[in-house]
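Structures incoming, each one as structure tokens.
Every number in this text was worked out from the coordinates using simple rules, so none of it is lab data. Since the model is a prediction, treat every value here as computed from it, not as a measurement. Cβ atoms are built from the backbone, for glycine too; each structure is taken alone.
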Structure 1
């Protein structure tokens, strides 16, 4: 295993043990909650997106969930990326993440764009784990449609 793979594994474990933005914020203003479940493995994520008064800027994203370290780390990494960006920027990030994870290792996530979530690039080589990594991203996509 390369040093980079080891670093990425440690980053995933750290996010799963010390999740960011864990705990659902109060529903107020333009907000929506989405609950997603992976029936294959039992991972669950409930995610709440709150949008600023302008209707376009994401105020914050909070979540609760249980499951494997990949699903929990992915939710934590996602929430770090979303605060203060627009709905369109979030959709672009979600689509890029989905494309990379479906690439079976052919595409890598840019660390300058995806931050810690770039550590999940290697998951694309394991098709059974892609749904784990995508769960929070699908929840955000759903919540933004309703917020």
Structure 2
């Protein structure tokens, strides 16, 4: 009887991590978030493995110029707790866009990553910026084109 061997990639074989920059102007939140989550996980690489962090870094600029489909600006709510008694807080997507537009994209991408320590580690490679400039020019990010 012949046994087949499975191949497991090591961290040394994964290669260097790239930096990508995405312009979120007039992009739909969920569709942008799903494409960014694929890059953060590294699913587009031939060396993808579910238990390794093979993904790349992503910078999203112009987070305040995103779009929602349907009536989500009024219906979608963002909840958090202040850790005090009765401290649940809510904001609609329209209010969140005014206060913290970067949190809209961060929450959307977070929901599309694994809910474990690997997913939390992959989320640290996401940088969302309000406005067209970012502070990661030294990493020489490449533009990431997303066809939506």
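Structure notes:
- When relative contact order in percent (Cα under 8 Å, 6 or more apart) is computed across structures 1, 2, the figure 32 traces back to 2.
- For 2, 11, 21, 25, 21, 13, 6, 2, 0, 0 (P(r) over Cα pairs in 5 Å bins from 0, in percent, calculated) the corresponding structure among 1, 2: 1
- If helix-only ellipticity at 222 nm (-39500 (n - 2.57) for each DSSP H run of 4 or more, over all residues; to 500) is computed and equals -8000, the structure in 1, 2: 2
- Among candidates 1, 2, the computation of percent of Cα pairs over 21 Å apart, for residues 34-113 alone that gave 43 used structure 2.
- For 2.0 (distance in nm of label points 7 Å out along Cα→Cβ at positions 66 and 138, calculated) the corresponding structure among 1, 2: 1
- Comparison of 1, 2 by distance in nm of label points 7 Å out along Cα→Cβ at positions 10 and 26 - largest value held by: 2
- Read-out Rg/Rh (Cα atoms, Kirkwood Rh), for residues 74-121 alone, computed value 1.04, structure in 1, 2: 2
- Origin of the derived value 18.6 (mean count of other Cβ atoms within 10 Å over residues 18-25; candidates 1, 2): 2
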